[in-house]
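K.L.:
Take a look at the structures below.
Every number in this text was worked out from the coordinates using simple rules, so none of it is lab data. Every value quoted in this text rests on a predicted model; they were computed, and no experiment measured them. Cβ atoms are built from the backbone, for glycine too; each structure is taken alone.
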Structure 1
Amino acid sequence: MSPSPETSVPTVDELEAQERRLVFRRFTNDDAWALGSLLVELARERGAPVAVDIHRAGQQLFHAALPGSTPDNDAWIARKRRVVERYGSASYLVGSRFRAKGTTFEESSRLDPDTYAAHGGSFPITVADVGVVGAVTVSGLPQVEDHRLVVEALERFLGE
């Protein structure tokens with residue numbers, strides 16, 4: 001997790017650097033279980049009312065709904081994951097790129113906001129020499145906190 005204060009918002013450059021760093025050598029079903037379990041553990045330690053989801057190649061490999069999460073979180077997960085699948089980048093980074101251009105994803109993407117949400121919390125699962133194979137997604141906190149929780153789990157999982 002970035003040493004920045006919780007109130008700071010990561011820049012597009014910082015978000016792009018995270019994506020370059022957080023790359024897997026491989027990503028198996030067992031990796032999905034271990035990463036998802038780590039996310040659940042981190043969320044439980046903080047009392048975070050989140051849902052956690054990991055998809056690879058169109059298949060849900062992990063899902064957990066912690067106390068306080070709701071069916072709305074599952075809908076947000078699906079919408080944020082679709083952004084990762086379409087753009088190959090973190091949902092927060094996609095939204096940040098639009099904001100950096102002085103607009104919003106909703107105004108300028110020409111995509112249905114009921115289907116896509118460029119809000120923080122979904123991060124691409126990228127395998128070296130392969131590319132994006134899936135997404136790990138959290139929903140239930142403010143978007144920058146959802147994003148930070150996923151990044152922290154990826155950093156720990158990948159040994160950073």
Structure 2
Amino acid sequence: MKFFILAVGKNSKGPLKKLEKEYIKRISKYLNIEVEEIPPVKKSGNASFENIINLEAKKIWGRLPDDTYRISLDEKGKLYTTEIFAKFIKKLLIHKRKPIYFIIGGPYGLGKKVRDKSHRTISLSPLTFTHEMTRVILLEQLYRAMTIIKGKKYHY
């Protein structure tokens with residue numbers, strides 16, 4: 001089984017890209033993970049945020065294979081503690097035989113259509129983060145979940 005993070009936008013340089021690479025390296029010891037990026041829709045003229053989100057949603061669904069388990073990240077999603085998130089990941093590893101996609105929207109958020117078509121929508125925090133930071137936080141939590149599952153000394 002493979003895990004994917006499908007994200008609108010990119011972490012092209014700087015400290016967030018460095019952290020992203022570091023956590024992908026750490027996670028790769030436990031599971032197969034890949035980050036796929038979708039170029040964001042540029043705001044032009046009088047295009048509304050809703051229009052941009054809908055255009056990005058079309059791009060997202062165009063990149064998702066049919067037989068996948070889809071998890072949207074959104075502030076309206078279900079909150080987990082780290083321990084419950086680790087249990088959720090463990091269940092996915094045991095019971096799901098198809099690729100797992102975590103979906104992160106762009107700077108204006110993730111469209112309702114994407115959330116509605118996902119199997120689950122989760123929130124990393126009641127706080128709002130940039131979409132670039134969300135990737136790093138998700139990767140760190142996936143790494144932390146895997147160390148909990150494997151009984152390693154990362155989570156205290």
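K.L.:
Matching task: 2.7 is the computed value of distance in nm of label points 7 Å out along Cα→Cβ at positions 52 and 92. Pick the structure from 1, 2. Before the final figure, lay out each step's value.
P.N.:
Working: 1: 1.6; 2: 2.7.
Working through the options, I get structure 2.
K.L.:
Identify the structure, out of 1, 2, from whose coordinates P(r) over Cα pairs in 10 Å bins from 0, in percent was calculated to give 11, 45, 36, 8, 0. List each step's numbers first, then the result.
P.N.:
Working: 1: 11, 45, 36, 8, 0; 2: 11, 41, 37, 10, 2, 0.
Answer by label: 1.
K.L.:
Assuming 3.9 is distance in nm of label points 7 Å out along Cα→Cβ at positions 12 and 84 as calculated from a single structure, say which of 1, 2 it is.
P.N.:
On the way: 1: 2.2; 2: 3.9.
Answer by label: 2.
K.L.:
Tell me which structure, out of 1, 2, gives 34 once relative contact order in percent (Cα under 8 Å, 6 or more apart) is calculated. Each step should come with its number before you reach the end.
P.N.:
Details: 1: 29; 2: 34.
Answer for the origin of the read-out: 2.
K.L.:
Next question. A value of 2.0 was derived for distance in nm of label points 7 Å out along Cα→Cβ at positions 20 and 100; which structure in 1, 2 was it taken from? The partial results should precede the final answer.
P.N.:
Numbers: 1: 1.2; 2: 2.0.
Comparing all candidates, it corresponds to 2.
K.L.:
Here's a follow-up. Work out the source of 2.0 here, i.e. which of 1, 2 gives that when distance in nm of label points 7 Å out along Cα→Cβ at positions 28 and 68 is computed. Numbers along the way, then the final one.
P.N.:
Values: 1: 3.5; 2: 2.0.
Matching structure: 2.
K.L.:
If you don't mind, another one. Comparing distance in nm of label points 7 Å out along Cα→Cβ at positions 60 and 140 across 1, 2, which structure shows the greatest value? Spell out each step's value before the answer.
P.N.:
Details: 1: 1.5; 2: 2.3.
Structure 2 gives the largest value of distance in nm of label points 7 Å out along Cα→Cβ at positions 60 and 140 among 1, 2.
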